[in-house]
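Quick note: the coordinates plus some simple rules give every number you see, no bench work behind them. As the structure is a prediction and not an experimental result, all values here were calculated from the model. Cβ atoms are built from the backbone, for glycine too; each structure is taken alone.
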Structure 1
Amino acid sequence: MASFAVILAAAGQSRRFNDQHYKKPFIPLANKSVWLYSAERFLNRDDVKQLIIVISPEDREEFHSKFGANVAILGVEVVDGGQERHESIRAGLAQVRDDVDFVAVHDAARPCLANEWIDDVFSAAEKSGAAILASPVTSTLKKSVDGQTIDGTTSREGLWAAQTPQVFRRQALQDAYSKLSSEKPTDDAQVMELAGHTVTLVPCSEINMKITSRGDLRIAEQMLKAMPKPKLQGPGNPFADGDMWR
């Protein structure tokens, strides 16, 4: 069985979220913080051998104050990220163990992730070496320079909205990151594309949404109610009591 490390990206500034008290991965959603919904989907998998969360250095003190004891119990590794997303993922990659076959990068602010979607993208990555969850674009796309008036309409034919997890052979992803120079890729699939790799698209529901605004929290809460809850094993399971994660 192939082994996987998971990197949760949580080092962003959450500027569009516009909350003076919380960044979006750490805000309470129903009975626990957003990032824990993302984390718990991987924690009970036999093929996941390492889980790393990358946070902003400015958040480290508060993060450990709120989640330090629980992170220690679960064995989650905490890594300081950088100013840009690719810098943060590179920092996480540096901590991935050499005995791991694949790396999955997942947005910590995507809490509505189903086990079957993880199975699908993990399986596709094992076959092709690189795979991401994505959904075909169904909306009409408009271009606007000033954000007020339409400058043109872009065809949606052949367009897909990238999601996460994005999963790659560990060595290939590390090599691809080592080749970056002045580029500022916005996701890991782009890093692999720049290095000449082919990335497989795995169709996924738009339910696998990324929380961007406070309004998204209400939508995510309703979606989570309809999703099966992961069954975490073992004594002293910290997910058994949501209050521990607020």
Structure 2
Amino acid sequence: MAKAAQQEAKDEKRAAWYLRKIPLLEGVPPAKLAELASVVELREIARRQVIYLPGDPGDRVYFINGGRVKCSKVTRDGKELTLAYRGAGQIFGELCIIDGAPRGEMAEAMKNAIITELPREAFHELLLSDAQLAFNFACVIGERRRQLETKLEHLVFRDVQAKLAALLMELGEEYGVECEDGIQIGLKITHQEMANLIGSTRETISLTLAQFKKRGLLDLNGRTVVLKDQDGLGAMT
């Protein structure tokens, strides 16, 4: 019994440490974080492991402590549209807080990840008790709504070249690292993943990337992309 209690205390201490690293929870008092640590669950998720599927219960929210998670819509015949990638420190599965409805999307680990699972009721009560946190959470929801509206606009009104150029610019802004030839996207992403992000096909993405390379807009080295002419890409969007 003593060993079990010690292990439980150790697990809660580890959970509290992870909670303190989450930007959204920065202003939450230490005592409240310690309280949350007693009800969260830490999970290690292997690459390509599905965290939840459409129709699964919306009974918890998730925070990423390490790794990367993909949220996507999937049709019955296997077609996929990537909604977003979430990285370390970010929340996902957050819409269940609104009404507790079943999941409408799939969440999958794109690389080995550590996630913190927090019961919906516990996070809901925390939001009701902390106005600043509730406002910060609303800002996250609003920004993601804006991003989805932009994605929808691109899907409907832009051709493949414009959509791919815009995606590369976004990836460069978020993951870009300066190098000798330009901006290297510090995120290894497959042609299929790019296609899923902009509603295209792998073959079309490969062809369009080859055209961009021929025009001197970028360089390709396996799954690594270097943006050589950001002005040229920006003009296409």
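Observations on the model:
- Comparison of 1, 2 - label where relative contact order in percent (Cα under 8 Å, 6 or more apart) is highest: 1
- Value -9500, calculated as helix-only ellipticity at 222 nm (-39500 (n - 2.57) for each DSSP H run of 4 or more, over all residues; to 500), assigned to which of 1, 2: 1
- Test item: distance in nm of label points 7 Å out along Cα→Cβ at positions 138 and 162 calculated as 2.3, pick one of 1, 2: 1
- Of the structures 1, 2, the one that 13.5, 44 was derived from, the read-out being Rg and Dmax of the Cα atoms in Å, for residues 42-145 alone: 2
- Comparison of 1, 2 by mean projected area of the Cα convex hull in nm² - largest value held by: 2
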